[in-house]
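Just below sit the structures, each encoded as structure tokens.
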Structure 1
Amino acid sequence: MDHQRILRDIESRNVAPVYVLMGDEPYFVDQITDAFEDRFLTDEEKGFNLSIAYGRDSTMEQIISVSRGFPMIGEKQLVIVKEAQDLNEWKKSDNLVLLEHYLNQPQPSTVLVFAFKNKKLDSRLKVAKQLAKVGVVFKSEKIKENKLPEWIDHEVRSKGYTIEPQACMLLAQYLGTDLSKLINALSKLMIVIPSGTPITTAAIEKNIGISKDYNVFELQGALARLDVVKSNEIIAYFAANPKANPLQMVLPVLYSFFSRLLIYQSLKDRSQSNLASKMGLSPWALDDYHAAARNMDPRKTERIISYLRKTHAQLYGRNNFGITEEFLMKELVFKIIH
């Protein structure tokens, strides 16, 4: 079951007796947990029928005891266990007998929610199968990098806005798969941009602080094309805006690009679909790789990767002798292009 379906069920109060929310992407777990906490009960009911516990401070016995109780007013009580992965009982199946017994006959007037943080319930446990049978087990998976633009576009449209493809790409590339950062950025944009007005790269530059012309992905493209002038313009901009473009952020992006370039160069089938599949990218993201492959052979790519590793080591204090980030960036760009 996807998270949107669960959110609709919460709104309609068409809910299961038990929920397990878990996985590597905390955003969806938090979104569902917040929806239960904020919208499932009325404000009056929350004072009497809402119980919130934390795994590290609770035992399964306490949680089951509360869950077997009855709502003081209304029809439902809600029991939420946040950071449920910290419950000691998960570590030994013998300690889960109480939960197993509860799942055999869950309290009809209780909704019990286990919200894991960056963790998953061991699927080998007997109780895991019971939970899936009796309730809803939601697995929150990370959005793959090549699916991010599509996710951003869908999220924007769901709020009554539109976003230009280039703006979508800029946010996806610059903020990566951290959905909380993406949502914060989109929320900020939607506050200042009227509904019905497209979100543009210019709006992102003005309101989020990501330059549409001078960012790490423009640098990536300039390096792929061996464009000396553009590359130096960008690193000069970086030097003037070090907080917005720290070398600690630039290096991983470039390392990822040239590592993927090696994969590109090793493939015989360079059709758009095969490249996107093998490299884990959307087809729109391949232009820089096409350019780099025309300008660099695999041996040069391997040398560039070694330059990136050396720069990383120097950045974090190994044989840098007080060298500034600006100098390291200039030296790296020179080596890559030449």
Structure 2
Amino acid sequence: MEKLLKQALLAAAFALFAAVCVCPARAADASGTLTPVRVRLNWQMKGEFTPFIVAVKQGYFRAEGLDVKVLEGSSATQALQSVASGQDDIAYVPSVQLIEAVNHGMPLRAIATVVKVDSMAMISKSRIPLSSPKDLQGRTVEISAASTFSQIWSAFARHNKIDVSKVNIVRVAPGARFGLLLDNKVDILGDIFMTNEYPVLQTKLGQDLHTLKIGDWGFKLIGYTLVATNKQQQDKPDLLARFNAGAMQGFRFTMENPDKAAAIASRAYPSVLPQNITKGQVEQLVAFLKRGEPAKLFVGDDKGWAQTLAILKASGVISAEKPTQAYYTNRFVPPR
């Protein structure tokens, strides 16, 4: 009797759950309507944005009932302002700019910690050794004043015991950096990204390059994050969870099929994503997605965020820090 009663209660509970719990993707399929979502990137289209292109082209967002537009940007600050003002729904930006925005009162928070270790690096031609920060001494090094690395350079030099009096720093506009290295006017580019500039330079130079990853020398910062307003997180939790689910599918496909993902991106944007460079950028992205903790895709933790905050504060990039939960949440990361 007791067993039959339990079975009846379970059946009733399941029926009630089915009546009130409608899968968003199935609801979208049944009605034929999709919810529009605008994603603002921090820069123009490049290979490291491939997972979003894949998620659109492979129908992963559509399966979640979403019509996602992936839009180019001009800076992380612009992307965050666009989301904060309601013009766009989600921004894809590095953690440094998000942290600065939150500290200045912008009502934002990361809904996914995507790249656990930022891909900032230094690079030199094969004739210039670059195996440790000490190799900067006696060299001419380009560090753009507008770069994130410029903000942490002094702290990086102190931490790694670099004698800055022996380093000749050259400041130029970002667009002029490549020419300096190509023409041997600088020995080292000090503020490139492995997931962006490195494959471009490697293709241009046609040679192996020496690299020094900033994260390997005491400055392991969180990289890219997906960001939404606090109001959206309160009012549209289901939409954000569905967006993350679709995006995760795009990232998983890219990690498991990097060559196919690069080809999809190149076909979608043939004028700006040449296949050879895009393939290299995707390979570097996949390598960095596998670095850092937690290992689970899109999940952040207090340790990683606290470490990033501590580095930025010690470097003078920020003057104060809030509790880590003011900057990120795992609430909208699907369990699968």
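Using the calculated result -13500 for helix-only ellipticity at 222 nm (-39500 (n - 2.57) for each DSSP H run of 4 or more, over all residues; to 500), pick out the matching structure from 1, 2. Working through the options, I get structure 2. Work out relative contact order in percent (Cα under 8 Å, 6 or more apart) for each of structures 1, 2, then name the structure with the largest result. With respect to relative contact order in percent (Cα under 8 Å, 6 or more apart), the highest-scoring structure among 1, 2 is 2.
Compare distance in nm of label points 7 Å out along Cα→Cβ at positions 161 and 233 across structures 1, 2 and report the one with the greatest value. That would be structure 2. One of 1, 2 was used to calculate mean count of other Cβ atoms within 10 Å over residues 57-64, giving 19.5; which? Matching structure: 2. The greatest value of percent of Cα pairs over 28 Å apart among structures 1, 2 is that of 1.
For structures 1, 2, which has the highest computed value of mean count of other Cβ atoms within 10 Å over residues 105-112?
Details: 1: 18.0; 2: 20.6.
Going through 1, 2 one by one, mean count of other Cβ atoms within 10 Å over residues 105-112 peaks for structure 2.
FYI, it's all coordinate maths here, none of it is from the lab. Small disclaimer: the values here were computed from a predicted structure and weren't measured. Cβ atoms are built from the backbone, for glycine too; each structure is taken alone.
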